[in-house]
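Undergrad: These are the structures in question, set out in turn.
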Structure 1
Amino acid sequence: MTTNMTSFTRSLMFLSLFALGALFISAQTDLTGFWVFSVPTGDGNFRETFFELKQSGEVVSGKVLMGPREIPITDGTFKDGKLHFVVTVGSQARLRQIAYDGTVEGSRISLASQTPGREPVKGIAERSRPEAALPPPRLPLPALHDVADNGLARTPPMGWNSWNKFAGKIDDATVRAIADAMVSSGMKDVGYTYINIDDTWESPRDANGKITTNLKFPDMKALADYVHSKGLKIGIYSSPGPKTCAGYDGSYGHEEQDAKTFAAWGIDYLKYDWCSAGSIYKDEEMQAVYQKMGDALLKTGRPIVYSLCQYGRADVWKWGEKVGGNLWRTTGDIGDRWQSMDGIGFRQLDIAPFAKSGHWNDPDMLEVGNGGMTNDEYRTHMSLWALLAAPLLAGNDLRTMTDDTKAILMNTEVIAIDQDPEAKPVKRISQNGKTEVLARPLKDNSTAIGLFNRGDQPAEVVVNWDSLNLGGKKLQARDLWKHEAVQMTGDHYSATVPSHGVVLLRVAVAH
């Protein structure tokens, strides 16, 4: 009994001392100042987020620095050695809260961030200097000039990009498997060529400033050789800023060095994403910023498709060609949902005339097969991108495609519209409520016509031949999704189009 009482007493003393220690830590520790929260990414890198904390008693305020954004801290407390605070991020329509909880351990904080619906992200926060959160010194920009045409992408590029499906979980083995699937599925045979690695392949630069790859990509040259051995081409990703969108090293101040490295690896395509460049340069300076890499790529002597990704800001379609761009993003990121695809696709019509052979408007990658839309919606997606002469970059897992997904992505009659060498712009012929008709003239004097129903119920959609200057002529037509001839009589054609669906025709004067 005495022994048990002694053990119990010792436990109480230990717990009391622990509680007193926690109170002592809270009383003696002032968290005011700058902190850097380092989270291991699992590939040998660390993602850094900076905090500016202000402590008054048990109340903690301040801000979290996420790239150029400064997000105020709410509900911040520090009590009994425990830190808690919340930040709210996102647009008004898609706000979400990130909660940070940690324990102070000497001069460090073991911290975890929690976003609803996601696994906690754990790391260590340590004190830092305020200047560590600032962008590097601004580098001078070159005088504007026109970069010579590289002669590539005479029709819109076709291929695959890793981001929509895999985001930061892409690695060497997956890229090889996707290349295999592009061949075995038949996608290569119908024109898909590029296997493009998006963000998160990078590691910090070596002592000579050369960009290196992380643990997920042990040998980029060997990977490029493998992709090439399949008769395909390979693409990579970087940013004109110091950091990419995912927080990895960008090409800022290393444009020529990185271009040479990419060329030495055997890279055929570069996606160049604005990201942190916005913390250094203004939108009106984008042309000069992108010109630097355009010059650097051309100087390597290797043919590398140049894809500008700056979300359609600064009217990029007016100067993208001047910096050597083969394609340029005209919009923010697409999402695998009808509202996103529909909104992006139909906003492209006014700028369609700026696209031409070798230089294309890019409304972002395809979401076909990722599961967020119906097959009718995916057929609309593919039809609209084809009429827009947009790059066709699949964003799904090619290894697990359903037959429906294959039929959409590999519809050669729809692909032929996209790849038509004449590159004439699509136009809106008519609009009636939630239905509209788009038409694009083709090289063989036929016309591609899309009858779209953007509404929530099936609807009758009509195209009048007079609106295309085809009235009074004998016409022949083919439905490109049904793969069959269409009976043409009278001065118009009408079809019942399902909700969010399309009827895509190729119409020609019969001889």
Structure 2
Amino acid sequence: MTDISLRDIQLLLPEVILALWASLVLTVDLFIDTRRHRQPLLALALVGIVGAAIASVALLGQNTTAFFGLVVVDDFSIFFKLIFLLAAGLVLLSSESFTERIRENTAELYGLILFCTMGLMLMATTKELMSIYLALELSSLSLAFLATWAKRELRSSEAGLKYFVLSAVSSSILLFGMALMYGITGSTDLSVIGLQLTANATPAALLAMSLILAGFGFKIAAVPFQMWTPDVYEGAPTPVTAFLSVASKSAGFAAVMRIFDVALGQGEIQVVWTQMFVVISILTMFVGNLAALLQTNIKRMLAYSSIAHVGYMLMGLAAANPGGAPNGLSAVMFYLLVYAFTNLGAFAVVIAVSRYVEGEDISSYAGLGQRAPILALIFSICLLSLAGIPPLAGFFAKMYLFWAAAERGLYLPVILGVINSAISLYYYARVIRQMYMLEPATAAGPVRVGRVPAVSLAAAAIGVVFMGFLASPFIQAAFGAATTIVR
């Protein structure tokens, strides 16, 4: 074993930049009054995001390892890093109006988002079980603190406590599965585990695989591990909810893809987890969509909607073909990219409107089309994209996902996925009806959006529309990245 080289540091430069920049943001907070001067601190945090993005793009095409094989730098990990950084950047921009209302702990919010993003990036950048676990814990602890960021609000503290406790339970299950996998194969390296499990799947190996799936099932909010999602989404500050719904979910899928494709992608065990993903996919789609039909709170509705979308993406994991054409994996990756723009755009609207309405009830959006025509238009675009209406990006994401599943013979999940998309249109359309077909309250005035949040809203809307009309280059990028998973 040799010493760590400068090359190793360079390959991990995006994460290093985020760690240093998060520390810098917290340090600068000691010398300026963030109650009056929030925007310089926001600009500083965004510079760190941009710097990490540039460093990530510079690593494209490397497809190599560092730190004695623990860290993997391939286009697959770079693709997810850019999704995390995109989510962090849009959330920081959209949170400006929220921090203006709270007026405290602004630096802590920005710093924790940067630290959490670093942990998520590390999850996608390793093929060793203990490294995945440590990165997961770094991001989970940051998210638990972020959920309690609005400490003067009781429901925020409740959301953080629920997330922390349930996250600890799921992490212990995941760690037990990883320990059992190590006991079976004698290694925590995914490549070595894959070589050891080429023979018939033993009961112990199946148990270890099931525990790992259960642990990550909590992180991605798949049924039956989704119980925390509505309460945490509703109670956490809305910018944190937006970040949690996109970045954390994407990191969970990145880790699951690498583990199941590299370590568990051969022999009978691959057949078993494919069948498990099919069953969980169907259950998750129906639970998410049927529960969303009953919601009157906009954040709880979006929470159950996010659960349903996890069900669609699990169908893509079931369609994964380790060693063959990565259509299933690339379909999930493209879906996550589209979902990032779409869901963050929806939550950005919720953040902007929250200053002008009381509560978060769907009925409070009545007449938004008159009070804020552009906001209502952006919200409608995002909701219709989530429903999979053409020509928006969500339609092509679902179409590619369903095609990849049908190509692998998973016709039943595809048919049920189409039915669930039709179901989802009902509760998305209910919000659009409130905005355009109902009159606003008598005393309701116009909704104004600041210049900084407007940037995030515009970026999300443009991304949803642009990827709808030009989906092919992004699908090809996802396909190319999926083929580079280092085994």
Structure 3
Amino acid sequence: MTLTQNTRPRVCFFVGPSLPTEEIRAAMAGADAEVELLPPVQQGDLLRLLERLPDVIGIIDGYFFQMPAVLHKEIMYAMECGARVLGASSMGALRAAELDVFGMEGVGEIYRLYKQELIDGDDEVAMVHADAQSGFRPLSEPLVNIRHNVRRARARKLISARTAVTIIAHAKRLPFTERHYRALLDTVQPDAKAQDEIAALCSFLREEAEDLKRADALALVRVVAERLRGCQQWPELPRVRVSRSTFFHDYQREYIGHSVGGRYTPDAQVLSFQKLLSPAFPRLFRRVALRCLAVDEALHRGLAYQDHKPLVARFRERRGLVSDETYAAWLHDRCMLPHELHDCLRERNLEAQLLTVYQSSNRANVARAALYRQIVSDVARRVGTSEEYVLFVPTARPGIPWEGPLMRESKLCRMFRRVLEWAGPMIQWYSELAKRAPHFVMVASSERLEQWAAARWGAEAAFDRAVLARGFVSHQEFTEVARIAYFAPDELCPYARQDVEQAA
């Protein structure tokens, strides 16, 4: 079973102290795949991968103490977007035990222990390790390894059940940063009868201790390698749909983005620059706002989204995107993922369905603008608010700013790509300025930024309305992006360049 057609599958492993990189390379030898080794996973890392989503993601190690841990929802979202996600050994085993019901695949003994609730603490797999430059060298012993080797010693009758329980209980009480075999056994106070057992255990650990985390990590890599070689079958891809809560929406805004010139820029920040600087953006925003209201009304009336496959097929035929390579290049040029185009086409189709319904209810042909006025009026009356409010604040229930359609339309017309190319350098320049002169950048008060933006928009007398007409979801969003553009040199902030605006 192949993962992709006509291309080598991409595999990403998040790994640190559990398994040396040379062992991963050796295990993957002979597997026809593009393999990327990434440091231990942390919050946002899987969302950042969406720029070029791997076919397979192997989560082994992950941060949780010094930085936020990887979110359950971002793992599920990666699966929803088409990636296979496997976990083992450390953070991967923990998350797999929690998410295997949704399709994440767990591998190894540690995953089994979590799944069967034989262990339940995060600290079971926690450990201290060196930095990346030192190869993530382990500096402490994880509790799950201590349990494993004490259990093996007990099976060999080197220690009694009582001594085994005492050692594990003492290890459990220690902070994970202080767990070492030598320190652990030195602090255990055995009675005279158990002294010989401790001596035997020390010798056993010195000569025969096993690293369970390392074994499980290697097992995950080997499973992936065997499947890529065709020696094993891939299980059926799960069908996952992540709930679009307000919290997940905020995480997406923070982490999902694209790289240009080695700098990663969140898509939401690029969109904010368009809102601020593009003279054409209010037209784009109004067009998308009307579509959002049309989609909402269509769903209220019982109309349904069409399957994306025939829509994409017709779209590709009209655009001359016959080959998969040409289609992929077209998407890349617009910074779009396939599912973003699918959603955009389905929204356009649902909008067209509703316009047909409205047109058929009129005895004579009615201008398109009149149909939209009727839609806006119907939605406003149904939700109990003004027509101006529903136009300026389109939201996806329950109150999430409806930026998805706006982002997709911006990418489709190539405005997004053009702004992305200069947004990154401008953010970098401001970041360096803020480090050199933090007090200087704060001299631009909120009032001054509003005056500066209003003058550029030609909206000095109606600033609040102009902000709404440009789709800003909060005053904070406006302030953050306006402060960067306010200080940026003209050569880095081409707000008047025609080639940026032509795509709108």
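What follows is calculated from the coordinates using simple rules that are stated; it is not laboratory data. Every value quoted in this text rests on a predicted model; they were computed, and no experiment measured them.
Undergrad: Suppose you compute semi-axes √(5λ) of the Cα gyration tensor in Å, for residues 289-432 alone for every structure in 1, 2, 3: which one lands on 26, 18, 15? Can you show the working numbers first?
TA: Working: 1: 26, 18, 15; 2: 31, 14, 12; 3: 31, 23, 12.
Source structure: 1.
Undergrad: Which one of 1, 2, 3 has helix-only ellipticity at 222 nm (-39500 (n - 2.57) for each DSSP H run of 4 or more, over all residues; to 500), as calculated from the coordinates, equal to -7000? List each step's numbers first, then the result.
TA: Values: 1: -7000; 2: -24000; 3: -17000.
Structure of origin is 1.
Undergrad: By the measure Kirkwood radius over Cα pairs in Å, tell me the structure among 1, 2, 3 with the highest figure.
TA: Values: 1: 25.7; 2: 22.4; 3: 26.4.
Answer by largest value of Kirkwood radius over Cα pairs in Å: 3.
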